[in-house]
Structure 1
Amino acid sequence: MIPSLNRPRAILFDWDNTLVDTWPCIFEVLNTTYRAMGHEEWTLERFRAELGPSLRDSFPAKFGDRWEEARDIFYATFNAIHLQKLIVLPGAGELLATLHADGLYLGIVSNKTGSHLRDEVNHMGWSSYFGGIVGALDAERDKPAAEPVHLALAGSGVDAGSGVWFVGDSHTDLQCAVNAGCVPILLRPEPPSIGEFPTCPPREHVADCVAFRDLVCASFDLRQG
C-alpha cells in the first residue's frame, strides 16, 4: 500500500522495459551499430547499466563527427526487426485496461524515437488507452528534461505535479519525473539499492506490472475484472 500518495489524476509510463520487453532488440541493434562503426561491443551488464539517454543526446558523444552515420545504421537495423521482437511484459495489457476503464488519463514518455514508439503502441493495439504518446524528437528536449512530460499532458486538463505519477524502470525516468514535479515510481524486479538514486529517489517501488496493478486497485478500490 502507498498511504503517503494521493490518487493520481494521470499516470505516465515509460515504454521500453516498463510495458514491453525490448532489451533483446535494442541490445542487438546497438551492438550491430558498434560493430559497423568499429567500436567494441557492449556487454549485457553495461547495456543495462548505461542505456537511458536518447540517441540524439548520446550518439554525438559516442561517435563524434560520425554520429549521423551511426544513427543511420542503428535505425536501418532497428526498422527491420523491432515490431517482430516486441514482447509484452506480464500484466501490462491488463494494467492499462484497468486504469483506462477507471477514467485515469494515461500517457507514454519514452526516449524511443516518436514515430517508432507510436508504431509499436499501435502494433500492440494499445493506442486508444493513451491521451499522449511522446518519444524522442517530439519535444524540444528529451527525457530527463521536463518538456516531454508537458507535451504528453497537453490537452488533458492535468498539469504536471503531484497529481501525476511517472512510472519507469531507469534513472532517466525517475529524474524526468522529478524535473517535471511529478511522482516517481520505480517499476523493475530489483528494489533500489541504498544511494542508487540520490537526486530522484522513487516514492514507491513495484516489481512488475502485475504488482503495480494490484497496488493501484487495492489503494483506490478499482475493479480488477
Structure 2
Amino acid sequence: MLGWYTENISTYAKGVDGLFALIFWITIVAFILVMLTLILFLILYRHRSGHKAEYIEGSTKLEIIWTTATTVIVFGLALLSFPQWNKLKSPAENPDYTVQVRGEQFNWYFIYPGPDNEIGTEDDLEFENEMNVPVDKVIQLYLTSKDVIHSFFVPQLRLKQDVLPNRIIDFTKFRAQKIGKYEIPCAELCGFGHATMIGSLNVLSQEDYDSWVAENWQPQE
C-alpha cells in the first residue's frame, strides 16, 4: 500500500485505499509506457543527414486497439468501485446515532437530537466546530448549508461530501474505529475565510460519550 496515506480509522477506508492504489498504479504504468515510447521515437526518428522524413497519417487498427483498451479499463474500474460506492453513499439502515451538520461561512455546526431522539425539536443541542461521537458506532449524518457550497471532509474516514444550500443530504454515514481527535476542514472554496473553516471530530469511548451527553442534556421534567 502507498506510504503517504493518512491514518485509516473507518470501516470502509481500506476499500477506498485499495481502489485509489489500483488507479494510481494503472496511471503509473500508462505514464511509463508513454514515456518509453516517446524516448524510443526520439531515437528512431531523430534528424539524420540524408534521411527523408516519412509522414504517417494514422492507423485505424492502432486507434481501435487503444480505444478498446482504455474503454475496458474504465468500465472495469467502474464495476470494481460500484460495491464500494454503495457502502459509502447509501443511508444507514439502523444507525446508532444521528447528527445534523450545517455548513455556514465559516464554521461547522453540529445539531444533536435531544432525549426525544428527533432533530428539529426544542430539546436539540447545537455545537460549533465540535462533533463528538462514540467509537465503533454507526453515525448517520444529515448535511446541509445555510449559504454557499461547502465540502465536509474527514481524511482519516475517507469521507468527503459536498454540502449544498437548502438541501438535506442523508446518504452519508461512518463508523470510526479509533479514539482520537480528527480535523474536519472545508474542502470547497467558500469565501475569504475558507482556510479557517476547520472543525474537529472527537471519537470517544462509549463511557466518555455517555458522560458528555449527561453533562449537556438535562433530564426532562
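Taking FRET efficiency 1/(1 + (r/R0)^6) of positions 73 and 113 (r between Cβ atoms, R0 = 35 Å, to 0.05) from the coordinates of each of 1, 2, which one would give 0.15? Clearly, the read-out refers to 2. One of 1, 2 was used to compute FRET efficiency 1/(1 + (r/R0)^6) of positions 105 and 177 (r between Cβ atoms, R0 = 30 Å, to 0.05), and the result was 0.40. Which label is that? Computing FRET efficiency 1/(1 + (r/R0)^6) of positions 105 and 177 (r between Cβ atoms, R0 = 30 Å, to 0.05) on every structure in 1, 2 gives 0.40 only for 2. Tell me which structure, out of 1, 2, gives 18.4 once mean count of other Cβ atoms within 10 Å over residues 25-32 is calculated. Only structure 1 yields this read-out. Source structure of the calculated read-out (distance in nm of label points 7 Å out along Cα→Cβ at positions 65 and 209, 5.6) within 1, 2: 2. With P(r) over Cα pairs in 5 Å bins from 0, in percent, for residues 57-184 alone derived from the coordinates and found to be 2, 10, 17, 22, 21, 15, 8, 5, 1, 0, which of 1, 2 does the value describe? Answer by label: 1.
Here relative contact order in percent (Cα under 8 Å, 6 or more apart) has been calculated and equals 25, so which of 1, 2 was it run on? Answer by label: 1. Comparing percent of Cα pairs over 33 Å apart across structures 1, 2, the highest value is found for 2.
Read-outs: derived from the displayed coordinates by stated rules, not from any lab. As the structure is a computational prediction, the values presented were derived from the model and not from experiment. Cβ atoms are built from the backbone, for glycine too; each structure is taken alone.
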